[in-house]
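Each in structure tokens, the structures are laid out below.
Where a number appears in this text, it was derived from the coordinates with a stated rule and is not lab data. These numbers come from a predicted model, not from an experiment. Cβ atoms are built from the backbone, for glycine too; each structure is taken alone.
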Structure I
Amino acid sequence: MYLTNLSIFIRRKKRFNYHHRVEIVYLYPCDDPRLISAGINFYTSIMRPIRIAVIGLGYVGLPLARLFATKYPVVGFDLNHQRVNEINKGDDQTLEVEKEILLSPLVAKNPIELGTNGLFCSYHSDDIKDCNFYIITVPTPVDKNNRPDLTPLLKASGTVGHVISKGDIIVYESTVYPGATEDDCIPVVEMTSGLKYNTDFFAGYSPERINPGDKEHTVEKILKVTSGSTPEIAEIVDSTYRSVIQAGTHKAASIRVAEAAKVIENSQRDINIAFVNELAKIFNAMKIDTHDVLEAAGTKWNFLSFKPGLVGGHCIGVDPYYLAQKAQEAGYHPEIILAGRRLNDSMGKYIASEVVKLMIKNEIPVKNSKILMLGITFKENCPDIRNTKATDIYHELVSYGISVDVYDPWASAQEVEHEYGISIIDQLNDSTKYGAIVLAVAHHQFKEINLKGYKEQGAILYDVKGILPRDLINARL
């Protein structure tokens, strides 16, 4: 045993703009978890209680805000008035949080004013000004040229900059390239707040790992990577997350390390799927069933299991471009990462061309024919249409002069029309004669459709996801 000093920042309860630096002496080894726990408990007991604001109440922000609200006063902030009003009624259109679970922590008034735990959602930035732990969970998309678009993140940083006080902590969860938090976002906070980074306010980065539609790996069950702008702040950020995350946390060495870890998680998956997609193209040309090959290869203990398909969504189809952008700025041109992206982005056109070839082989007229596409969300059993690649199939088929009906019981017709200009049908008509049916998304409802009836009317059936009986389909990816 030996003496160890742990330095932490605390705030007087009555003079919020004044800081003391306190040296706490413990008789524990410096890496003992009891030291960390004791230090953080001391921190939280003598400062203002942690008051959390979650900026952005989408697929990531709402589940996180709901979870934190079980132990802290939380204010959820979003610019979308309709979204906020729905949440305050217990309705989550993303279907990530069930109504009963969402209603449990909801309170009608700001819990900070009430001095209680709970979740209050608002579109007024004044409601988050008394918070001291800000979590930003806004989207980080790419533009039409696949360049990182930090606009939502920078605007959110400005919003927080207008309300923070000295000693506050800002934690970013949005996926970014290494350096974005401190090089791009923090300067916006400094400019709008007039405060100095790591002197007046602090930052952390804890990348989101939400998997939309996954009811097994929910936010509290996914191990969380955390980081902070100083060792002391890293301890506070880690402890705060650890207090609600059942799976535990991993404290990264720095904010940049945490940013890099996040961006490679999905880049790795993107490359692996690209490899399998290329195999699918090769084996299809050789008239070998790709799924049979993967099943056989999967019997080896160290074979990685991936399946061919469309790669869209807000993570896998986007994150590699963030890493590639930063790599190019550093003077390195990434080859494998961008090659994987090109191949995966080509799959929609490839699938459409395979369907057209099947129609021709079966003497089904292509031009002016009618095709049914099942699914338009970016993944199964989820209403998320962000960056969906099912639209690539749609547009390529339309380019052949084909009329395409899109049916998706999970997608919002209004959102699809707004985002992609595509009208979707709200129900199927058994009497409609289709030249082909393309199962693009593996929603569980599609297994219950009488596809045999459509096939008996002359339709060919192409299974992108490989979930339908072999004797029912004409081909699969």
Structure II
Amino acid sequence: MGVLYLLFESSAMYALFELVHSEEMNITDMKVQESITDLKRFSKIVKLKAILPFSSAENALEQINSISEGQVTPFLGHWLDTCFPKKKGVTLGVLDPKIGNAVEETFGLKCKYNEKTRELIRGIRLHFTRFIKQLKPQDLLQAQLGLGHSYSRSKVKFNVHRVDNMIIQSIALLDQLDKDLNTYSMRVREWYGWHFPELVQVVKDNYQYCKCAKLIKHKGELNASKQKGLAEIVGEDVAAKVIQASKLSMGAELSEIDMVNIEQFATRVISLAEFRTELFQYLAERMDACAPNLTALLGEQVGARLIAHAGSLTNLAKYPASTVQILGAEKALFRALKTKSNTPKYGLIFHSTFIGRAGPKNKGRISRYLANKCSLASRIDSFSDEPTSAYGHKLREQVEERLEFYKSGKAPRKNIDVMTEVAEEEAKRKAAAPPATDAAPSKKKKRKAEADPATDAAAPKKKKKKKTKKSKKN
């Protein structure tokens, strides 16, 4: 039988334990559970073989980042090669299957990750400071605290100009504001409609209706003096119709306190509508900074909804085009798989204008093509160093060409030709850009540059005269 070793990762070092008790253990047995919690019994089951302390806090952070991502660093790999020069008959028990797969692929070392190894590593974690006499529990706690803070800071770090979390929060608030504004506007219409019901038929827009209700107040007081204010809101023609309707209105009269409450509520709705406009501008700016190509291809709102649904721009970039196509239609997909019916053709990208412009027979084809371009745009935005919207505009042109192909049969350009064209344009743009200004030259260099050529020519002659004087003295 092979020998089972256990790899334990702590905040201060790597440790390697050997399973001494070679008999098969039933993890669910209460005696085994008691032996794991009891140090005397557990020390007979496993034995410490080797340790690899971290050289510094930076090294510890590098190791924990690699472990969390399921990668094996050269620091750990070299140590494993040293510990296991002969890998035949050796099995390494690990806690994370990703680490096990990485070790097997990189070093050819057989790995094991099951309930047995998890329970044994749990016992090692519980008694770890007892196996190493030089390691005190307080020192290990301090190392865990420091490494935890460093790991959290490294995960929270972001580029303030390309942060997608602000996009996720903004689009969620924007959708909520749209629902609330519709509800509140309907309430203003119903409330003020008791007094002036004819205004609903004349002014259709919710925002304009609230501003008109705030301006008019009592319909009996509406006259030519308020026509100018109404004209600024709805225009001259509609303002004249509002004044005419107020004269023939069949609405009930309201008390002063009722009108005050309606006015305050209308003011709140107006302020919310104005905030919604400002929020949309903010979202557009964030999208241009974070995902310019996706914005150029789909627009601000559809692109932001895709990022929000995926969780981040990086997650969206990792998705294949088939996933992007039905992103947002997961319930319909699983229902179709369960009932063995047709799967959905599109999800959130249905709100794009391209799918609405396509014919009924081509909606599925254009959604598949558009999802492919969205996947390309999100990857360019996520992994490019310099954000640019040039690729997004070209991808949008390709979708337009594909729509034209479905209508008239005109063959679109190939993707490789379009991408090559964009790359050449970007290279020319960078070459034509003015170089960065260097620091100001020193005073001596500046004086030499500004000096006259006559003085430059006279300078060496003076040096010759000094030499002749010295020669005469000698």
Structure III
Amino acid sequence: MVDRLRFERSLSSLNEVFDPAGEPFSHYRPVLEEMTRMGPGEWRRRIHRAQSGRLEQQRELGMAPDDEVHPTDCVPRILPAADWAVLERGLGQRMLAINEWLRRLEAGRDEVVPEEVIESSTLFDASIPTRFGNVPNRQMGFDIVAVERSGGNGEWEYLVIEDNAKMPVGIEPMNILRASTPDVLPESYTALLVRPLDGLMERLGEVVRAASPKPDPTMAILSTGPHDQYYLDHKIFASELGAILAERHEVELDRDGRLVHKASGRRIDIIYERIEDGRIYDDITGLIESQARGLIEAVFAPNLGIADDKGVYPFIPEMIRTFLGEEPVLDNVKTYSLAVDEDRRYVIDHFDKLVIKSRSGWGGKDVLIAPEESRADIEEFREQVEENPVEYVAQETIDFSTHVLCEADEANDGFVLRDAHADYRIHALASDAQTIEVIPGAMTRVAAPGSKLVNISSGGKMKDTWVQRGA
């Protein structure tokens, strides 16, 4: 196996596939051995078949084929059953606490997050009516990194770096990736006892439809349109669920305050918003009031984005303690709020050593990983922060794990595996106020070589994540 596989380590962070001596960890051996047996030629053929299937799916959905929609590395990430049990318990706990906080916030009984954090948030508009309902978040995406557990021995501790409540991306790509990786690596997929994702889109549909009391509600996916980088995801979701796919100009309110799809005349009961630039509520006068009156259900309700605010993030462990009476299973990364005088002074004094984030930023936007940037870029971002410090938080840089990016090396009849930083986007669903289902998989995002910014829009790639069944 060693003759055909060359691991090139360029980063100091620990790798999940290979130990410090360059030997593969046991749960990755089936994958690496299968790759070695097939060789780079067959590897390329299988990947080509998988890519062709994805392109054909795009054609069937009426889209121009584009293989850059989901840039993929086909060496899977593997989560042992014991590690998954910790993540599943911790994320279920976290989502329950966040939902309870949102219910209390709607009722004016928030006891955890300081009032100035809410008042200074660009993601919460106190001038509009807020109706989250009994299940404020029905779908959340959590960004997780792995760091070496104290004592080493190849064991990992998992940290939550961000919570994503408003339009979290990832379930559709998970479904697309899983449709092909078992065909690329069928022997190891079977040998590793991977938990399936069968029926994932149907399950998401059931959870979304549970937002309406009607037995067969009409659902609409509201999209920015074909220029959106995730438009394929919107098309797949609408197709799988039999939902209307509409852009903002294709719906309107009728005289009764109900949302109508113009082309079909159908009244819409549930909106699943996937509009990233602006808000559908700004485009349609009266829609906020209709949602507040219960004439329409919104999976991502107005003001729900407050749960994404990185200024709220530091208080989630206390939400768990206060509302659930439990200690958090998963820790946060140490975070400083520039709305707090002491924290702001520390951040300004240590600016070039920290990760600085806009509280309302998403998709890798308005993020500075200072140790990776030039002096000029750091100073430019510092000026931006000093103009409005309350809009920013800062985190200590963390030495999180790396995975591998694979290149077929046909000249030497083998493979080159290079280390690159990776995180997990793990999704959880809530069909009711007390039930949290953490999907047994993840969209792993792998950064471009040398970077810690894992967002696909920043040059990263996706990987399928295989969660192993317990013995």
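Annotations
- When Cα Rg over 2.2 N^0.38 Å, for residues 98-249 alone is computed for each of I, II, III, the one that comes out at 1.08 is I.
- Given 3.4 for distance in nm of label points 7 Å out along Cα→Cβ at positions 346 and 370, calculated: source structure among I, II, III: I
- Structure responsible for 15.6, 45, with Rg and Dmax of the Cα atoms in Å, for residues 186-241 alone calculated and labels I, II, III on offer: III
- Parent structure of the calculated result 70, 55, 45, given that Cα extents along the principal axes in Å is the read-out and I, II, III the choices: III
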